[in-house]
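K.L.:
The following blocks contain the structures, represented as structure tokens.
Any read-out appearing in this document is the output of simple, stated calculations on the displayed coordinates, not a laboratory observation. No experiment lies behind these values; they were computed from the predicted model shown. Cβ atoms are built from the backbone, for glycine too; each structure is taken alone.
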Structure 1
Amino acid sequence: MKRIIIDNLKTLFYAFTIAIIIRIFLFQPFYIPSSSMEPNLLIGDRLFVSKYEYGYSRHSFPFSPTNFNRRFFSSKPSRGEIIVFKTPADNRTDYIKRLIGLPGDTIQFIDGILYLNNKPIKRRKVDISVQINCGSEILDVDFYEETLIGGKKYIVAYRKIGTMANTDRFIVPQNYFFFMGDNRDCSKDSRFLNSVGYVNFNNLVGKAQVIFFSNDSKKGSMLKFWKWNYIIRLERFFKKIK
């Protein structure tokens, strides 16, 4: 009996160790809690983030230990990628946004058009039948396909009335990055210097890769298994994030 208990404890220890190694060095699951990345990421999406994509910093480890402040095996992110990072405000809260500006880039909205390095980015209006939310509010939006320098394409939502038409001119410092949400008028991001602002390279946690599970909490609790066919978004399972 004692032997069985010891063997079971060893198995649990090995399983726990392997899980921790995977979480730190390979993949970490994340939950989408807000509407800031709609229409591409929805509240209730659960996704895997690759931790190795940009190398490892103190934020790669649980509780973000403060005994080192550099990045190991680092690799620079590419413009347009969706990235999880720790907010500069507290270095603990996880945000997920799209990378728009690299070090040295200039970014500005003029008359509702996004300018990158003093040139308007390419965009075309698209017709999509998707509801866009901002908290409990349903937004009246226009959808556009934006194309960044380098050819990265993605869909964004702009409010028809009350969009952020003009901003200051942002110049991204060296070793920092500029992020924005795809739901442009419902996103606290780098445009708000007092709350998020520019994000240091060491604050990057990983690249969002794939949605592995998704449920619509507005339609009911997952505890109501008899409603799973309405609550669970099967069409989003194992969907690659672009």
Structure 2
Amino acid sequence: MPVPGKVYLIGAGPGAQDLITLRGARLLAQADIVLYDALVTPEMLALCPQAEKILVGKRSGQRSVAQQVINQQLIECAQRAKLVVRLKGGDPMIFGRADEELRALEEAGIEVDIVPGITTALAAAAATKQPLTKRGVARSVAFFTSSTAPEHSDHDAIPETDTLVQYMGGREAISTAERLLKHGHQPDTPVVVIENVSRADQKIHRMNVAQLAQGLGTPHGPVLVMIGEAMRPRAHQQFDNGISGTIATQLSA
């Protein structure tokens, strides 16, 4: 029986091609097959022109390939190719369903390795020039998402921490803000919303929790929501990609 190939779970980073790691780019250039997410950009795929490319996109709120099917595709690809890449937006180990894929590959006896990527929260902090921690203001950060597995659909808790970063937060903006207000957060708590972080169509919007409760309209790309006193702008901070106080309608403009 032929020895199966090796699978690499690679983080593509937030979107910009030059934010992938050198290791990730090198492996893409060597890959026989690349299974990639919907958020992976054409520029990123240009790094692997030799590879067979398979879209296994998963987008919040949209029809997508079932995770079990993706797992099976990974196994089948490893059985017919030497080097298989599972290319994921951001970092594979942060909201990337890596656990399901690792379990499936390990149970099938297929060797797997992981190449980290820049997770969207860190790219957003850099793009907005807004540190997630700040001495005397914020010493803890939590990443969370409201997208859960069906068996955990009633999981509604928001972490108790100084800075909150909500992934895939566009559709959940109103409910997130309402829960924050219900649990004692002040209406004027600063919020930074960033859409399509690191890409050419990146948009940054500053508001507060009360304004977040009005919703974010219909964003045209993935949205990250950063909440907490660490998001309060500095006195001389420039807003090149957004205007302080902008709210929902401008996100979808």
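K.L.:
0.4 is what came out when distance in nm of label points 7 Å out along Cα→Cβ at positions 11 and 91 was calculated for one structure; which of 1, 2 is it? Kindly include the intermediate steps, with their values, before the conclusion.
P.N.:
Working: 1: 4.2; 2: 0.4.
Computed on structure 2.
K.L.:
Tell me which structure, out of 1, 2, gives -7000 once helix-only ellipticity at 222 nm (-39500 (n - 2.57) for each DSSP H run of 4 or more, over all residues; to 500) is calculated.
P.N.:
Traced to structure 2.
K.L.:
Next question, about the same structure. Thinking only about relative contact order in percent (Cα under 8 Å, 6 or more apart), which of 1, 2 has the largest value?
P.N.:
1
K.L.:
Further question: Quick one: Rg and Dmax of the Cα atoms in Å came out at 19.3, 66 when computed from one of 1, 2, so which one is it?
P.N.:
2
K.L.:
Comparing percent of Cα pairs over 11 Å apart, for residues 139-186 alone across structures 1, 2, which is largest?
P.N.:
Biggest value here belongs to 1.
K.L.:
On to the next question. Going by mean count of other Cβ atoms within 10 Å over residues 99-106, which of structures 1, 2 comes out largest?
P.N.:
Answer by largest value of mean count of other Cβ atoms within 10 Å over residues 99-106: 1.
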